[in-house]
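Values quoted throughout were computed directly from the atomic coordinates according to the rules given, and no laboratory measurement underlies them. Just so it is clear, the model here is predicted, and its values are computed rather than measured. Cβ atoms are built from the backbone, for glycine too; each structure is taken alone.
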Structure I
Amino acid sequence: MLSLVMMTRNSDHYVERLLQQAKFFADKIYILVDDSTTDKTYDLCKDYATHIEKVESPGYIEPVLSYLYDLPDTDWIIRLDDDELLGSRFIDNKTKILNTDVVAYWMPRYAVVRKNFYFANQPMYPDYQLRLFRKGRIVQPPHIHVTPTILGKDATLEPHIFHMKFMYKSRFERVAIQKRYESIRQGAGTNVNYAPHQIPEEHYRGMIRSCEERIYEV
């Protein structure tokens, strides 16, 4: 069995697309809602969640991930951000992917700039993310933008995550996120690897290609 886990904040105008999609790949859904949320995110999410609660966070996700990863009672966990979706390849091949001796998978991620198009250059792509793993087989440090330790064999997948941030969030909102991360730790918002993930249009105009995979549409 597979659980979707997610931390979210002020996402009521887009998170339902992921929650509707999750019905086709997740057996259970565990959601933490930042207690600073001011919109209807909690009320919307509770209709889909196996478990939901409000939690306090310092403005970034890593300190709450260990708790989030302990909640499911399934063998496998997939974590997606509230502005992410899965491609059809994962959902079509879920059983085969999970029936393996691998304990953690890295998934490539499209930074979607408009429908079916993505920023194609590094570090925007392939931008591998460690999001699919067996419960208890990764150790997540509480520090911002720190990669977890894997306890066992890992591998990469062809199925993609679709990062919809650049369609869901305005440039003003993304700059605010960048400044907040930078205030937490110098370089966390403006270093050469992270900065393009907030304002790629300042760095990579024209480096756009058509997605080879498609979002799984409900």
Structure II
Amino acid sequence: MSLLDAVIGNGPLPPDSVSQAAKKRQSELLSDKLAAEVAAGLRAVGFPGVRPAPGGPGEREFQGGLGPKKVDVSYADEQNGLMLAVSIKSINFAPFGKNLKNRFSDLCTEAISLHMRFPYAVVCALFAFPSGADRDVTPSRPASTFQRAVKLFGTVSGRREYTDPGEKFENVTLMLYEAPADGGVVPSVRLVNADTQRELTEQDYYQLLRDLYNTRNPQAAIGEQ
């Protein structure tokens, strides 16, 4: 049970020359696998009934302030509605920076929609890139796409109070992964908190989400305090 298992289970990345349909399918499969692992990680630190459930219901749809919104990973109940959400996004093929600003805008809109309806909800995002996104530097652009993404998402991460701007997330974490490949490549996962630009272990990540939830919900705190 780990994000690395999701990367390994998704297999090698196909070459950039494959069709857009194949790229889209590969990205969807990775997102599904990551969502399952994040849900399992949250259950392991004390969140009951997180979806997607193993062998059961998957993503859940909520009525957001701007219309219906499907949430990749969710913790909710009938009394309170959405309490914790994690949106899973990725850019898996070069040029990695091409759609970065569009994805940024999409995520901000998602945060606004969910926070309009559920202002107390802890809304987070996990954004994944392959290792190549940290190597695409040029003489005119010395920062890689991954480095730029960490700084960009840092501007909309760290929503502390329920009255803070709705377009901000309680947390955005960036994931850099090495997919399995021929030639002895060892798959790996690296997590970076956009708030602090510091690396997290996977256990740190789930504890961070739990801490954010407990700070927002002291009357219904989960796990260790």
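Could you tell me which structure in I, II was used to calculate mean count of other Cβ atoms within 10 Å over residues 35-42 as 13.9? Can you show the working numbers first?
Values: I: 13.9; II: 22.9.
Value 13.9 for mean count of other Cβ atoms within 10 Å over residues 35-42 corresponds to I out of I, II.
Using relative contact order in percent (Cα under 8 Å, 6 or more apart), single out the structure from I, II with the greatest value. Let's see the in-between values first.
Values: I: 23; II: 19.
Checked I, II; max of relative contact order in percent (Cα under 8 Å, 6 or more apart) sits with I.
Name the one structure among I, II that distance in nm of label points 7 Å out along Cα→Cβ at positions 43 and 187 of 4.5 was derived from.
On the way: I: 4.5; II: 2.0.
It was calculated from structure I.
Identify the structure, out of I, II, from whose coordinates mean count of other Cβ atoms within 10 Å over residues 3-10 was calculated to give 22.1.
Numbers: I: 22.1; II: 18.9.
Only one of I, II returns 22.1 for mean count of other Cβ atoms within 10 Å over residues 3-10, namely I.
When distance in nm of label points 7 Å out along Cα→Cβ at positions 115 and 131 is calculated, the result is 3.6; to which of the structures I, II does this value belong?
Details: I: 2.1; II: 3.6.
For distance in nm of label points 7 Å out along Cα→Cβ at positions 115 and 131, the value 3.6 is produced by structure II.
A value of -0.39, -0.89 was computed for log10 I(q)/I(0) by the Debye sum over Cα atoms at q = 0.11, 0.19 Å⁻¹, for residues 107-202 alone; which of I, II is the source structure? Mind dumping the intermediate values first?
Numbers: I: -0.38, -1.05; II: -0.39, -0.89.
Label of the originating structure: II.
Between I, II, which one scores greatest on distance in nm of label points 7 Å out along Cα→Cβ at positions 99 and 171?
Details: I: 4.9; II: 2.6.
The structure with the largest value is I.
Of the structures labelled I, II, which one yields -6000 when helix-only ellipticity at 222 nm (-39500 (n - 2.57) for each DSSP H run of 4 or more, over all residues; to 500) is computed from its coordinates? All intermediate terms of the calculation are to be shown ahead of the outcome.
On the way: I: -6000; II: -11000.
For helix-only ellipticity at 222 nm (-39500 (n - 2.57) for each DSSP H run of 4 or more, over all residues; to 500), the value -6000 is produced by structure I.
Consider the structures I, II: one of them gives 0.35 for FRET efficiency 1/(1 + (r/R0)^6) of positions 75 and 139 (r between Cβ atoms, R0 = 41 Å, to 0.05) as calculated from the coordinates. Say which. Could you put the intermediate results ahead of the total?
On the way: I: 1.00; II: 0.35.
Label of the originating structure: II.
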